[in-house]
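Below are structures written as structure tokens.
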Structure 1
Amino acid sequence: METIRIYVENMFKALPKTGELKKLKQDILMNMEDKYAELKSEGKTENEAIGIVISEFGNIDEIIREFEIEVNQPSRNVTSEKENLPSMDLEEAKKYLRETKKCNFLISIGGALCMMGAAVLVFMYQLYDDGIIFRGLVEDKAMITPLIILLAFVGVAVALFIFAGISMEKYKYIDKGYFNLQPSARIILEEEGERLRTKSTIGTIVGVVLCILSPIILFLSGMKSESGYVYGTTLLILVIAVAVFIFINISTCNEGHKKLLKEGEYNPKVKEENKVIGAVAGVVWPLTVMVFLIWGIAYDGWEICWIVFPIVGVIFGGFCNVYKSVKGIED
């Protein structure tokens with residue numbers, strides 16, 4: 001009920017405090033509260049009842065015109081670029097959130113598949129060195145087979161990335177912020193986003209902990225034999241694959257809400273500044289993986305090459321913090 005009162009107050013905040021408008025505000029508030037109580041008695045949840053009541057409220061300018069109330073406020077007739085943007089209602093926002101959730105899941109699967117492909121490559125090469133597989137094949141065929149399997153994993157991942165990208169193509173205007181969210185939808189999405197924030201935080205913590213603890217596998221496996229480092233590396237990459245899945249699918253579960261509400265890094269000003277960080281990340285991390293694989297495969301450095309990930313992670317994190325400080329970007 002308090003949400004409805006706040007909503008009505010906000011709608012009338014920019015209007016003159018005339019007796020006629022005060023009476024109209026009280027009448028509207030009373031009608032909305034009656035409708036809310038009626039919906040609750042019908043078994044609707046609090047969020048459902050609030051959403052229905054607010055969605056039926058209508059546009060404040062239309063209500064003023066309907067009651068033929070004179071409002072001497074020229075500034076309300078001045079159109080701006082923001083006011084000319086298309087309006088988004090709750091139903092359209094929910095549709096976007098469902099599509100975002102599906103695409104995030106596909107992308108998280110694709111990211112995990114890329115890591116799993118690298119794990120299979122390392123694992124099969126070690127099995128070949130130990131004489132367990134490909135004993136009947138010439139060396140060239142034995143060496144190319146794991147690469148083919150890696151490419152198959154990457155191929156499936158790329159297909160998922162492309163499908164997700166095409167699915168979200170129609171929502172580019174949301175990524176660019178070319179829309180105005182209706183006040184009724186904003187209230188509901190703010191409440192949902194607040195609940196999802198905890199889930200996102202837990203996902204981030206779990207992913208970070210997995211990445212930090214994963215080298216323990218390498219140390220323990222390397223204590224048994226020299227080849228144990230390689231098998232341990234395989235498990236390390238698989239653990240990181242799980243962390244990648246969690247980072248993309250769970251820790252970003254409230255990203256759709258943040259985009260719709262234009263909060264945090266999706267605030268137009270912050271988003272523009274963060275393009276630099278995104279561009280740097282798109283170069284740094286693929287190069288890091290390449291260094292890891294080349295160091296391990298070409299120079300047999302599996303027992304130590306994993307260190308490139310924490311080193312690059314610390315350096316990149318420091319770069320992000322310095323850049324944000326210089327630009328005055330707040331998280």
Structure 2
Amino acid sequence: MKYNRYINNTPLVSEIGLGGWQLGHNSGYQGMSEKDALELIEKSLEYGINFFDTAPNYGNGTSEERLGKALKGIDKSKIVINTKFGHTDSGITNFNSDYIRDSLEGSLKRLQVDYVDSLIVHNPPSEFLDGNKNDHYEILERLIDEGKIKAYGASLDTYKDIKLLLNTTNAKVIEVFFNMLHQDSSQAFDLAMEKEVGVIGKIPLDSGWLSGKYNAESTFYDIRSRWSRQDIQTRAHLVNRVKEIVQANNNLAQKAISFCLAYDAVSTVIPGNANVAQLTSNVESANNPISREVVDTLEDFYQNEVKHLNLPW
């Protein structure tokens with residue numbers, strides 16, 4: 001496992017992190033039993049993973065609870081925990097600044113820790129990102145002074161939003177939607193490096209498409225049912241093009257993760273893990289780097305064949 005800089009005053013973080021969305025009970029696509037969640041976290045630690053990403057709304061708080069249970073007794077100075085604010089453990093959203101402290105205290109209690117390394121605003125509307133117009137960031141600065149967090153930032157999907165946040169606040173963490181088919185956020189990577197901002201890569205497998213297991217005939221019954229038949233056919237075509245470029249047979253998922261890891265700005269990538277087998281495969285991605293030539297070709301592919309499509313998330 002390779003370890004990268006994240007933020008000041010934290011350990012270097014494993015380039016493959018553990019996303020906590022699927023650790024919770026009834027957390028979206030498929031929930032996970034507590035036994036399986038604890039096993040997955042234990043296996044992650046064995047593989048050298050020391051970065052853990054979670055949020056209050058993942059499994060209505062059960063992701064944080066299970067993560068806290070699994071990491072209890074682990075030297076906190078050797079692990080890094082990122083959690084979020086804005087999507088609550090009761091299933092509603094609340095981005096009001098006067099809720100930040102209550103949200104964090106709830107997370108700390110569930111995680112059984114005195115502080116988290118980073119607290120990020122969870123995919124907020126753009127109007128909450130301007131530090132000149134919101135008092136959220138003054139409150140977050142006070143939480144740093146109090147030792148409750150070491151840094152703050154936001155989980156974002158577009159270059160425009162990332163640039164607004166980084167240019168108007170002292171945010172030191174961004175969690176960005178970034179993969180072979182969604183590269184808009186990479187425009188902010190130079191700015192992030194200039195400002196010494198840690199970058200968490202989320203959704204590297206494009207909600208499963210870059211695992212290679214879906215095609216033009218696939219049908220979805222969960223949150224992904226929002227995709228139209230045309231959306232599905234378009235994505236299937238693009239995935240076939242990606243397979244041609246990376247010459248992937250049975251390891252498209254590993255290639256997709258390696259693509260994200262090819263960027264120096266990226267501190268860690270958090271692919272979803274439904275079980276230990278997926279975790280093992282994802283970790284092995286670090287041992288199968290993608291060449292600069294292929295990365296360049298994928299960037300050209302995005303610019304010329306994908307960008308104008310405005311693929312729905």
Structure 3
Amino acid sequence: MAQQVQGKTAIVTGAGSGINLEFARLLLQHGANVLFADLALRPEAQDLVAKYASTPNKAVFQKTDVTSWPELEAMFSAATQHFGAIDIVCPGAGVFEPHWSNFWYPPGTAKSGDDPASGRYKLLDINLTHPIRTTQLAISHFLAAQPPSSPQNPKSIVHIASIAGQTASLPFPLYHVSKHGVQALVRSMADLEPLHGIRVTCVEPGVVKTPLWMDHPEKLKMLKLDGEDADAWVTPEEVAQVMLSCVKDDEIPNVIEGSPSAKDVAIERETIRIQGGSCLEVLAGSIRDVPMFNNVGPYALGRIGATVTDREKIYEEIYEVLKPGWGKAQ
């Protein structure tokens with residue numbers, strides 16, 4: 001039940017940078033209209049929106065705080081006003097355990113930006129609540145469309161989970177919680193495709209070279225960046241290519257065509273089926289259909305792009321703060 005991209009309309013949250021920007025770029029290149037929903041656009045995103053401002057298919061920026069439910073609703077209204085219909089939704093905006101919303105810096109402590117009176121963690125608002133609410137709004141719009149979504153009129157929701165949704169670690173518990181939750185949401189929506197033609201899928205990238213890493217030296221120190229044993233990056237373009245396939249294809253090769261890392265992937269070539277509920281791990285040059293049960297995990301089979309060699313540096317920071325008095329306001 002893949003759908004044509006040409007002439008369709010997509011909403012992409014977090015499209016101002018990184019993976020979501022590359023997904024928006026691919027959608028535009030394939031003839032879709034795209035509403036960029038983000039707090040702001042990086043210069044490269046501004047250039048892309050300007051490039052498609054006066055073409056047959058267009059890009060429009062809608063300033064959006066994804067933690068605000070009214071602004072998420074306004075995002076859908078804006079897409080409808082600009083383009084008349086909505087066909088593809090990507091609740092892609094996400095953050096990676098910054099100090100301002102981090103389990104080890106609880107609300108009320110000096111490094112935390114979470115308000116102890118608010119009853120919420122901003123990371124979970126962005127990474128989990130926003131994808132859940134956006135999925136609800138997308139389904140509502142798809143069912144209310146004329147004609148409504150159906151196997152003959154398919155629609156797509158593409159989420160960004162992570163290999164963190166298959167694993168766990170002491171330094172980043174909130175991030176792991178959020179990505180496990182996104183994966184569970186996607187699997188729970190599997191039956192929407194045969195019932196109503198709404199395909200809900202997700203990608204689960206490894207370590208991707210985006211501003212979430214490159215703009216944060218406190219995170220980069222976990223990676224070995226030089227030498228023969230340097231950690232490998234997954235590129236935003238690789239992830240976006242798989243996301244596009246989640247919309248327009250029913251199957252995909254397990255080696256990413258055109259990836260500079262494909263030649264280093266030592267796995268047996270096969271074809272992966274894409275359907276509602278699919279969770280596709282994306283590492284450097286390779287793709288894996290992640291099963292719900294008996295999952296071997298992202299570190300098996302010699303795949304590259306899943307490791308952070310110097311993660312012990314972050315563990316040491318956690319050990320340092322875990323002393324009597326931890327968790328109290330400072």
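The greatest value of distance in nm of label points 7 Å out along Cα→Cβ at positions 258 and 298 among structures 1, 2, 3 is that of 1. Ranked on Kirkwood radius over Cα pairs in Å, which label among 1, 2, 3 comes first with the largest value? Once Kirkwood radius over Cα pairs in Å is worked out for each structure, 1 has the highest. Work out which structure the value 5.1 belongs to, where mean projected area of the Cα convex hull in nm², for residues 10-89 alone was derived from one of 1, 2, 3. Label of the originating structure: 2. Tell me which structure, out of 1, 2, 3, gives 1.26 once Cα Rg over 2.2 N^0.38 Å, for residues 154-209 alone is calculated. Of the structures listed, the value fits 3.
Of structures 1, 2, 3, which gives 11.5 when mean count of other Cβ atoms within 10 Å over residues 130-137 is computed from the coordinates? Of the options listed, only 1 reproduces it.
Bear in mind that the values in this text are calculations on the coordinates, not laboratory data. Being a predicted model, the structure only gives us computed values, none of them experimental. Cβ atoms are built from the backbone, for glycine too; each structure is taken alone.
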